[in-house]
Every structure is written in C-alpha cells, then in structure tokens.
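Read through the structures below before going on.
Quick note: the coordinates plus some simple rules give every number you see, no bench work behind them. No experiment lies behind these values; they were computed from the predicted model shown. Cβ atoms are built from the backbone, for glycine too; each structure is taken alone.
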Structure 1
Amino acid sequence: MDKHVKNDGIVKLSIDGVQPRVGAPAGWVIIDGNPEATAWPSYASEGAARTSGVWQSTPGTYRVRYEKWEFCHVLEGSCVITPDNGAAVELQAGDVFVVEPGFEGTWQIIETMKKHYVFVLVA
C-alpha cells in the first residue's frame, strides 16, 4: 500500500505493484459455485478505520454480513445482491451503491465482477 502518492491531504491511489489478496473477504461464505475472489488493497488510514482498493470475483454466490459501511463502484460485470427478507438488487458496470453496516444476505456474482470499494468502520 506504499504505492500511493500523498500531497496535502489528497491521496492518489493505484493498484500498480500492490500484492493481491486471494480468497473470499473475511466473513463471506461461499454457498454456491466456486467463485474466486481477489482484492488489491490500495489504501488504509491509520488504524485501518478506512480502507479502499479494487476487488474482483468470478461467478458464484456468497452469504455475507456487514459490520462496516461500504461504497462500491462497479467497473465490470454484474451481480445480484439480496438482503434477507428483502428484494433483490441487480447491479452492473457503471452502477454505484452503498451497503450499510448490519446488512445480511447474499451476493450472487453473475458475470465476473470488478469494483472499486471503500470501507469505513462505523463506531
């Protein structure tokens, strides 16, 4: 994560040279298929209360529970996010969305998906 350029409070991010992390995010359980997930974390604030990077997954379904707030911008592919006892939300390249802490449900990756993400730990 030392590849970013910081200048007067502005941090320009890049995944060039970032060591990828392979595997499902912590707390995500594969419930269908054999999705392969990779993350390129490019920024972490002091204490890691805020993190960002790029994440990608091949098709499959994960069971998830969020403890953090997440902002996402879908760069490629598509998915369907379904909250427990809620309506499914279809997302594709170009879509921008937020997942609130406490969300529980599924992420079904339909077409290999790549997104920018920002996680914020909510006190």
Structure 2
Amino acid sequence: MKRDFRIYQTDDLDKRYFPITAFFNAIPDRDYLETIERMSMGFGTAYNEVNCQFPGDLDPWENTFDGIMFSVFDEEVIADYPTTYRFLKEASKSYSEDNPQDFDKINLLIKRFAEKFGITDTSDALPG
C-alpha cells in the first residue's frame, strides 16, 4: 500500500522547512521521476499551491536568490543545495520503496542532482 506522505513533518525537521516537505509530498507518483529529473537539471515546477523554483526559472526583472526556493501559499523558504539534497534523498527513499521498479532511475537522478550542485557526499544515494 502506498503511503500518504513521502516525508513526515516531525520535531526533528525544522519547521521552517515545511514548504520543502510540502513540495515533495505534493508530487504525484506519476510525475515523480520527471520532477526529480527536472530538478537535477536545475528547473523547478509546481503542483497546485506548492512550488519549487530555481534562480534560472526567474524572469530578468525578478529578484534573484542563491539556492532553491520552495513555497506553499504565502510561506516560503530558500534552501541551499545540500539541504535540498537531504530532503530529496528522504523523499526518494520513500518513493523507491513504494515503486521498486524505479530504484535505479531515481538513484541516477539523485546522483545527477548532487553532481550538478557540487554536493560531495554522494555515497550511495539510496541504500539498496
């Protein structure tokens, strides 16, 4: 049975990261691989009121930022790449447990994300 959420908001997760948790939980299974592939190339996306935005997604007149902006309704947080990677790994672990046929593909996409954004801790993106 598929789980309702990929990432559960717990006391261990800083509450300011709620938009990141909401984003990964909002991605439908049918869109998960495509969304993570887009993220691994530096492109954001949105699902309903939840948004992930990279600096390259901005129009020339918009204020730029360093990192990745996640937002849900009026709440937003700009996370650095290692923080986003941490959430990406956690969400992808849950996704791959529910969709084991996609394990190799999701693992490859996680490693691509790490390479693109200079994350050095790429020891086995997902255990398996």
Which of 1, 2 yields 0 [helix-only ellipticity at 222 nm (-39500 (n - 2.57) for each DSSP H run of 4 or more, over all residues; to 500), calculated]: 1
Structure responsible for 13.2, with mean count of other Cβ atoms within 10 Å over residues 91-98 calculated and labels 1, 2 on offer: 1
